[in-house]
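**Student:** Presented below are the structures under discussion, each in the form of structure tokens.
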Structure I
Amino acid sequence: MALVDVLLQVGVVVAVGHLLAMLLVVERNQQRRGRRIGSAVARVRSNLTSVAPTLGVLAAVLAVNKVVRDVGVELSWLIGINLTGYIYLLESQFVAAVQSFAHPVLTTYFGFVYVFGYTFLLTFPVLAYAVCERSRPLRVLFLTYILNYAFGLCCYVLFVAYGPRNFMPELVDPLLYTSWPQSQLLVQQVNVNTNVFPSLHTSLSATVALLAYRFRAVYPRWLPVATVLAVSITVSTMYLGIHWATDVVAGIAVAWASVELATRIDDGALSGWLRRLQGRESEAVRR
């Protein structure tokens, strides 16, 4: 199976998930509040216009992420600190203990949420928050993604860390690859063996769950879905032998910091800049 086939498979499954979630989470909420589809289209247009600068920065960060992923490994070996041994001393064979509960059903579930659930969890809030009455949830979401990737890029350059499946292959099995070998084609496009600290799967998943809680008044039904998926993805990173528990803890810390910082940026710096800009425009109109 070629990479295109794997991407198509992921795209179809995630698209079906988006459709169901839009109907059960967003549309139910819109109907409860008496909103119409026509107004939703207008809100999407308005929100995308409002968050366009933030979206542009996110696109730039993702582009930089690709470049750093290609050349950053050599740079990290030059200036980075190899944390693998320290992590092993800290938690020893904890991941191997997690894998002692391995079962074909669990492997199928955690493999599914690690690839399909993760992609859905990161992309669905973009659609859901785009139809909100306010642009704030969508803007804060993009800001948190920017901060997550920025933190991750810095850590991947400054630290070298091999995952447990690479560091102790005699104890930890690469369950994702043994259960779904084609997944290697996809994982190799977005990650390298030395980039495991912190776990971006954990940080981005936890970020979405934290934002679902913060904006729970917007979509109450989304909170339990996002929470279950985020917890499942976090556990899957260890169960599948991809990340250490240390990576997971660091990922949760990155998520919390990203949400707090993004909220403060939106409340403070960005709001202040907009108020000053609006003040200048009002003054120009008066003149």
Structure II
Amino acid sequence: MFYSATQKSYCKGKSPKSFVEVCIMHPLDLVKTRLQIQATKNVNDPLYYNGIFDCFRKMYKNEGLTSFWKGIIPPILAETPKRAVKFFTFEQYKQFFMFGSPSPTPLTFSLAGLGAGITEAILVNPFEVVKVTLQANRAHAKELPSTWVVTKQIVAENGFGFRGLNKGVTATIGRNGVFNMIYFGFYHSVKGFLPELKDPVKEFLRKVGIGFVSGTLASCINIPFDVAKSRIQGPQPVPGVIKYKSTIGSIIIVYKEEGFRALYKGLLPKVLRLGPGGAIMLVVYDYMHNFLTTKFA
């Protein structure tokens, strides 16, 4: 029963905070996508981005200030249910993967995180397809089609299947599954290994530190899937020709054509967004879960 109470309270209290966080962090997510979808540098392309700040500068100059929030509607709509699904299913998978053990093990936390990430990915993938389509559009922000227009266009042209609103779902599953496996597995395992501190401030900082490392480590490990996802869901190099189809196939193409480092495009803005964001999200849920577990136990 306390799992249900925890989840209801989490969803209720996080909606305004999620909205503010998405609005603040979205430019980093957009820059990450822009860096990931561009292939090998073309000297004749004046809009090639040489890094985070160069991307911000060129977008501001050519697309306007509000372009930094292109594609923000889909994550705003998906954020609260996404997090609700993430934490609720994590608790359910955790019980399932106990395998009769009296207490959860690092394997339990990792498998539960993997399951939660896969479930979350299936839910959010259509929102991701629309978001990436909007983020990849280099038109001036005033000329950008609305979220609803883009969604209708995707459905009209390719339907709801693996070439339409569910394009790149396996890459999203790989990205979110690996991220949450590391994210939850590392956080709960290390938190249980390191001694708890009696001072509440130091204990809070201990959890924040572990959460930050968890988010950063998970971001570094799962980013090849993120690059593949952006290539599959973003515009293809040659219109009408689908170059990036499968997840593994896209990773191989990027590696062969652009080198190993290309699989880590967009890592810095990703870490800047998910390192501190992931820490806050885990710690807030941790305290809330402990409080409601004690209250309803």
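**Student:** Given a value of 0.90 for FRET efficiency 1/(1 + (r/R0)^6) of positions 213 and 245 (r between Cβ atoms, R0 = 35 Å, to 0.05), calculated from one of I, II, which structure does it belong to?
**Tutor:** It was calculated from structure I.
**Student:** From which structure (I, II) was Cα extents along the principal axes in Å, for residues 53-92 alone calculated, if the value obtained is 44, 22, 13?
**Tutor:** Going through each structure in turn, the value belongs to I.
**Student:** If distance in nm of label points 7 Å out along Cα→Cβ at positions 85 and 101 is calculated from each of I, II, which structure is the one that comes out at 3.2?
**Tutor:** Of the structures listed, the value fits I.
**Student:** Work out which structure the value 0.90 belongs to, where FRET efficiency 1/(1 + (r/R0)^6) of positions 181 and 229 (r between Cβ atoms, R0 = 25 Å, to 0.05) was derived from one of I, II.
**Tutor:** Answer by label: II.
**Student:** Further question on the same structure: Comparing I, II, where is FRET efficiency 1/(1 + (r/R0)^6) of positions 205 and 253 (r between Cβ atoms, R0 = 30 Å, to 0.05) highest?
**Tutor:** Once FRET efficiency 1/(1 + (r/R0)^6) of positions 205 and 253 (r between Cβ atoms, R0 = 30 Å, to 0.05) is worked out for each structure, I has the highest.
**Student:** A value of 24 was computed for relative contact order in percent (Cα under 8 Å, 6 or more apart); which of I, II is the source structure?
**Tutor:** Structure II accounts for this read-out.
**Student:** Looking at structures I, II, which one was FRET efficiency 1/(1 + (r/R0)^6) of positions 165 and 197 (r between Cβ atoms, R0 = 35 Å, to 0.05) calculated from, given that it came out as 1.00?
**Tutor:** The read-out was computed on structure I.
Here, each number is a calculation from the coordinates, and none is a lab measurement. Everything numeric here is computed off the predicted structure, so don't read it as measured data. Cβ atoms are built from the backbone, for glycine too; each structure is taken alone.
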